[in-house]
Structure P
Amino acid sequence: MLAPDDIAVSLYTGLADLPHFNPELEASLPQPVAHFRSLLQAADAVLICSPEYAHGVPGSLKNALDWVVSSGEFVYKPVALLNASPASTHAEASLLETLRVMTATIIEDACIRVPLMGRRLDAAGITADPQLSGLLTHNLSVFAKGIEATRIENENRYKEFM
């Protein structure tokens, strides 16, 4: 694993299990949505890696975000974006706008583009590549510092209201 020792990374694989967003289902929340929300609530931060399709965010990711716009899981939550293509800028901009509307704390220095396009590497191949693994290790270290800074900022924000 490329993350610092004090960082645990969990991969969410349930995007396909989330039903199409429907605010009328809030009263009896579908189980996959409740589970997704609970994972986000428990997370100290969120790292999003998304491709770009037709200059936009894939529908499954946008759907997942729609389920948590009003429930608050992203409010002041540290977030970083990983982009696997230097040519993908439209989806990133759209995703950043959505996350800002949700009041996420974007750790700008931890948002990077990883030059994977056309390389067909799996996780082991990425880890074995010194350039890519070095870039990701550095990025995760920067993200960890951003998470800690956000935690302190949120504690101070909380103290102001008490």
Structure Q
Amino acid sequence: MRNPWTGPLTMALVVLALDRWTKYLVIQHLPQGATLILTPFLNLVHVRNAGGAFGMGSQGGYRSSFFFIVVSIIAIVVVISLLRKLPPKAILVRWSLGAVLGGGLGNLIDRLVYGRVIDFIDLHLAHYHWPAFNVADSFITVGLGLAIWGYFKRMKAAG
């Protein structure tokens, strides 16, 4: 029987590697605060987010950074404990949580190394901009959505 940790850990490592690589490219090739226009709705930017999702809590300085490090560690522990409890056949949920784990680790590394998270994807419609985000954020969001959907799908199938 195949190890049930193989899929989620592979996903986590792929997401982490992709996140680290894209952030490295941004740091090396786009000065902080710069904007590179790619399409009428997509820019690359180099911003450092000291807060949580959408910059919430970014005004808190050191205390804010410490808070988000603790929250990140707790979230990673929760994901790992969920993975431990899931049956091996819950493949979609396991892989989705692997994506969340990889994204969480990527953003945690940023907080530990830079004190902030490197964000660089800027989606917009005319002058209405979605807050900048990164690859880790994308995998966390999609992974959580798929994990929740997969969980409820399994619950419905179980009756």
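Kindly point out which one of P, Q the value 31 was derived from, the read-out being relative contact order in percent (Cα under 8 Å, 6 or more apart).
On the way: P: 24; Q: 31.
Attributed to the structure labelled Q.
Taking volume of the Cα convex hull per residue in Å³, for residues 36-75 alone for each of P, Q, which is largest?
Q
Looking at mean count of other Cβ atoms within 10 Å over residues 20-27, point out which structure of P, Q has the largest value.
Looking at the calculated values, the largest one is Q.
Given 1.1 as the derived value for distance in nm of label points 7 Å out along Cα→Cβ at positions 52 and 68, which of the supplied structures P, Q does it correspond to?
Among P, Q, the structure yielding 1.1 for distance in nm of label points 7 Å out along Cα→Cβ at positions 52 and 68 is Q.
Can you spot which of P, Q the value -21500 was calculated from, given it is helix-only ellipticity at 222 nm (-39500 (n - 2.57) for each DSSP H run of 4 or more, over all residues; to 500)? Working shown, then result.
On the way: P: -14500; Q: -21500.
That value comes from structure Q.
Just checking, which of P, Q has the largest value of percent of Cα pairs over 15 Å apart, for residues 4-99 alone?
Structure Q comes out on top.
All of the numbers you see were taken from the coordinates with simple rules; none came from a lab. As the structure is a computational prediction, the values presented were derived from the model and not from experiment. Cβ atoms are built from the backbone, for glycine too; each structure is taken alone.
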